[in-house]
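Colleague: Once you scroll down, you'll see the structures, which are given as structure tokens.
Every read-out reported here was derived from the displayed coordinates using simple, explicitly stated rules and does not represent laboratory data. Being a predicted model, the structure only gives us computed values, none of them experimental. Cβ atoms are built from the backbone, for glycine too; each structure is taken alone.
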Structure I
Amino acid sequence: MPRRAPELPEPRPTVPLPDLFTSARRGGFHQEVGFSIDEARSGKGFVTVTGKVERQHLNFNGVVHGGVYATILDTSMGASVVSLLGDGETTATTSLYVEFLRAAREGETLTARGEVLRRGRHIAFAEGTLSGADGRRFSQARGTWYIWSAEDRAPAPPPERRR
């Protein structure tokens, strides 16, 4: 019978840098995709992410892949939650619902705006819109984020399974 690897503790997000914009400039998936946080159009509880559609963003139908929409919206909404965190708090997306309204094409400039609707002690609700330069809405999304405080303990490991 093969040996099972020891159970590792569940991963938890690391505490972000105190300043959202400094953290965003350090890089991450959103920058790998080619989008960035627009500091001038962001603040406490709302964040704007922009970028230009390039060939790498297209699916085999020649329009923007849905995962790009989801990434930009998750980044803008998640960052809007991060903008409201206190010292020692961190967060992670727990649900994301994206509606795809129309297809964007290569060369289009996309802008996502995420906004926190409600922030509780452990859960935040946010919504976001993704629009083109002319204001047409391409997508919209809603999501929830779990918030850990510095005092929160790591979750208990799952119970041992019987075979």
Structure II
Amino acid sequence: MSWAFRRTARIVLNTIREGCVGETVAAIEAREAAEYAADPGRRALLLEISEDETRHAELAYRFVQWALSQGDSALGHVVRQEFAALAAAAPPRGGPLTEGDHQLLRHGVVPEALREVIRGQAVARIIFPCSRALFGAETASRTGSASAGSRQDAI
């Protein structure tokens, strides 16, 4: 594999980990914290943070989609492996929240035990399904490009 491919793959994998996963999870955590926050000002701030993190996650997915559309099947394989590894990770065990956990939530802080559950559910319900959509978009993009090329050749 070339240096350029390895560099591109590192950038895309970092975008998946930090953007697609990290920003998605952060958006959900902020939204969850806002639901429980007792202070209206803190709640409003957490909702604003959630919206901001959602935009970051959307941008990350658009970047990965663009990278996949550039036509390198080896990159598609690397991306599929990354998302498959995320999906295969054992789901965290949820348990009842302690009084301390409830106090943290009232202050707009998501306790660690809940963060693990949120991450597991985000991967299963949002991130992995979105990864499948990326490959649907990749296939459609390549098919559209091939069709456009065929039409131009026929003219």
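Colleague: A value of -5000 was computed for helix-only ellipticity at 222 nm (-39500 (n - 2.57) for each DSSP H run of 4 or more, over all residues; to 500); which of I, II is the source structure?
Modeller: Structure of origin is I.
Colleague: Of the structures labelled I, II, which one yields -0.89, -0.99, -1.04 when log10 I(q)/I(0) by the Debye sum over Cα atoms at q = 0.22, 0.24, 0.25 Å⁻¹, for residues 3-82 alone is computed from its coordinates?
Modeller: Derived from II, not from the others.
Colleague: Right, something else. FRET efficiency 1/(1 + (r/R0)^6) of positions 91 and 107 (r between Cβ atoms, R0 = 30 Å, to 0.05) computed as 0.30: which structure among I, II?
Modeller: Of the structures listed, the value fits I.
Colleague: So, one more: FRET efficiency 1/(1 + (r/R0)^6) of positions 43 and 75 (r between Cβ atoms, R0 = 30 Å, to 0.05) was computed and gave 0.15; which structure, I, II, did it come from?
Modeller: II
Colleague: Among I, II, considering only relative contact order in percent (Cα under 8 Å, 6 or more apart), which has the greatest calculated value?
Modeller: II
Colleague: With distance in nm of label points 7 Å out along Cα→Cβ at positions 67 and 131 as the yardstick, tell me which of I, II scores highest.
Modeller: Details: I: 2.9; II: 1.3.
Ranking I, II on distance in nm of label points 7 Å out along Cα→Cβ at positions 67 and 131, first place is I.
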